[in-house]
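Alright, structures below, take your time with them.
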Structure I
């Protein structure tokens, strides 16, 4: 049976972005477990106590029911380099627990990777991306992605980021970039220079 994960930020004792997380769980159930009713994230998380003024990562593993819930204090990763890696016919449109293919590719590189599909920038191994346009300073997220993350969709819906196809050769038009996911918001995510992206495409 397929297993999936949902990762939710708990900030100041409040789960963030629950509407989008619940929608993804609902969509996953509709696709893979149509005879089951999706569990409610709000009820699942309410059973856990977290401290004030702290940021926690809530990781839920589920199939046709919630199987495991872990809540830990969140420590963001810091990277010194990003490697462009070409992939083909790679499907991660649902947030599968099985990440062997992603981790297998990542294990070949010292630091974080950025997946490229048919010369188009997509995601890192654990986040969506946004790039700062040199001319307008607007934040742009690639039109192509491996997984349409909940934070990505929230920022698009709130018109805080724009969507644009970004090919590898287009990176010269962007000065900086950030990683965004359920734990990394637009303002809180570290800003990296595009100069640390390493071109190692085959």
Structure II
């Protein structure tokens, strides 16, 4: 049933309404699970774009979205779970590690809010903390920036997976986590420079 729903949402929103173009996605279709898909965050549609094309997916979303009963039930049903922004939500971090260890993929927007780059908001270190704790690979993804209008194409570019397990003994080093988070965001935005003819 979920697979059918994904197909419908993909066709209606990603194909008809916004003409999403996925670049390098086929290269990573062989990845079966236990990956953290990290992307920049522009608009509400970003989560939909990644959800429709990620297998065995769970999405970390801000806790405020779960305060509306009917909406909360819907997004939980498709794999979303809450995290409290602006504070260290260790419960959600531990839950995410467990979700990954069960073989799922997790989608995280490290910036935590839409348009963070323009607002000069620094990305949170939760994604790299989870990657180090779980041993999961990080797959950086760039979602094209700009105003969202109907029928306007949106490019989504997948980068090379990489692993941070080597830093397990240094996981409490805040400076290191900050530096690794900055490196992650640099990788994401660097993908935006890939030329139009990329496959």
Structure III
């Protein structure tokens, strides 16, 4: 009975991780398409949270934060430290949507929180799993972390502010969806389904 409960928890957490990130990624792409004269190189991602696309972007990123917090709570048996980091990332994501870039420092701190926590979380996974997939996720987290440092110091490597910001965000979205898929698969494999 205890094993079945853990498998169900892994399945639910995996679905929540995957869905939270996938819906945000798709809504971000939709908002980029609808935002007048949007440039992935020259515009901040958070520009999507003001104006015509604000509803799409802000609702989506707040939803991502809520679902990540729920996933972290459900999967806390995987690692309590990992769960705390994901909860902090979820709080940061919610803050980005609740406090759009026009609000100033609250938005900045929320962005920094989600960027930093999402980039360091894979290091906990590699510590727990010690497999090749966790190494790939840690590499993605490292790309996000290095990009965050470059971004914060104004070194955009010719990508523009928006392009460098995406090198923080996209690797974290990729490892997060991958980890969600792994949790789902692990829960199903151990459940004998």
Read-out mean projected area of the Cα convex hull in nm², for residues 57-144 alone, computed value 5.5, structure in I, II, III: III
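Of the structures I, II, III, report the one carrying the highest value of mean count of other Cβ atoms within 10 Å over residues 129-136. Don't skip to the answer; put the middle values down first.
Details: I: 16.8; II: 22.0; III: 13.9.
Comparing I, II, III by mean count of other Cβ atoms within 10 Å over residues 129-136, the maximum is at II.
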At a computed -10000 (helix-only ellipticity at 222 nm (-39500 (n - 2.57) for each DSSP H run of 4 or more, over all residues; to 500)), which of I, II, III: II
Structure from which 10, 37, 35, 14, 4, 0 was derived, P(r) over Cα pairs in 10 Å bins from 0, in percent, options I, II, III: III
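Here, each number is a calculation from the coordinates, and none is a lab measurement. Because the structure is a prediction, the values reported are computed rather than measured. Cβ atoms are built from the backbone, for glycine too; each structure is taken alone.
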